[in-house]
Structure 1
Amino acid sequence: MNSTEIVMKDTCELIRACTENRELNKISIDKKELMRIASLGNMQYLLLYSLLKTETDKEIAGAIRNIIKKTIYKSFIQMMCIKQLNELLEENKIRHQFLKGAILKTIYPSPEMREMSDVDIIIFQQSLDRTAELLEKNG
C-alpha cells in the first residue's frame, strides 16, 4: 500500500471512529503528519478526536488536546454568533436564512465536527441597509 492509500484508509477510519463514537482501529499514519493533514483540510476535530483517546505519547497527546480545545472554542463562538444574529434579525423582522456550515453544524453529532471559517447568510436586498445599521449598532 502506498502512502496516499495509507492516508486515505487511516483518515476514513479516524472520521468513522469519531462520528460513530467508537474506539479507533489501528492506524499507520505518522501522528505529526496526521496533525498537518488535519490542519490543511480544516478537519482537526474529525481526524484527531478519536486519536486523542488512544495516544500515549504525552507530547503528541498534549498537542492534539490543544488543537481540540481551540476547535471546540471556535465552534462555541460561532454558534453563539449565529444565535445572537438570528435573535437580532428576528426581533427586527428581517427575513434571513443561514446557509452551509451554520446549518450543517446542527445535524452533526457534535457541532465542532463541522469546521467552518465564516457564517453565510442570505438577506433580501431591500433589508441590507437596515441590517448593516443594526449590526453596526450592536457591535
Structure 2
Amino acid sequence: MAIVQDVIFCLNATNSEGKGVSAHSILTALNPEYVPGLFSFSTVITVLDIDRTKGHQFRVVFGNETEILGKIEGEFPVIDDSSNLPDKQKGINLSINWSNINLKTEGEYQLTVFLDGIQLKEKKIYVKGKNQ
C-alpha cells in the first residue's frame, strides 16, 4: 500500500534528470513579506511502496479550512526501477512549485496528497506575514 513518507516545504525545489530532486531553503512555516498577499514556494513529496507495474493518478491540494488555493493533478507513469531496494523502499519524489498563491489570512494551511482517489497524507504549515 502506497504511503507518503515525507512532505517538505521549501522556497524552491528542482528536479534534475539523473540527479533527483533537491529542496532549497527548507521551511517550517511560510513567512511572506505580506499577508494578505501572493507568495511562491515549493514542496517535495516522497511516495513509497507504489505498484510500479501500472500508472497512478495523483492529486495534491493546498488550502485552508475554507478554500482550495492550489491544486495539481497528474499521473505517475509506469516506473522501470532496476534498483535492489525492497519494494516498500522504492517510490517517487514529486517536486511542485506553487507560484503566486494568494495567502489571505494568518493561520494554519494544509497540503493534502491523494493517490488513485485515496487520501494518503495531510501536512499542515503555519502562515504569518512579516508585516503582522
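Just a few scattered comments:
- Computing FRET efficiency 1/(1 + (r/R0)^6) of positions 45 and 93 (r between Cβ atoms, R0 = 41 Å, to 0.05) across structures 1, 2 gives 1.00 for structure 2.
- If distance in nm of label points 7 Å out along Cα→Cβ at positions 77 and 101 is computed and equals 1.2, the structure in 1, 2: 1
- For 1.1 (distance in nm of label points 7 Å out along Cα→Cβ at positions 13 and 37, calculated) the corresponding structure among 1, 2: 1
- Source structure (of 1, 2) for semi-axes √(5λ) of the Cα gyration tensor in Å, computed value 29, 16, 11: 2
- At a computed -20000 (helix-only ellipticity at 222 nm (-39500 (n - 2.57) for each DSSP H run of 4 or more, over all residues; to 500)), which of 1, 2: 1
- Comparison of 1, 2 by relative contact order in percent (Cα under 8 Å, 6 or more apart) - largest value held by: 2
Readers should treat all values here as calculations from the given coordinates under stated rules, not as data from a laboratory. As the structure is a computational prediction, the values presented were derived from the model and not from experiment. Cβ atoms are built from the backbone, for glycine too; each structure is taken alone.
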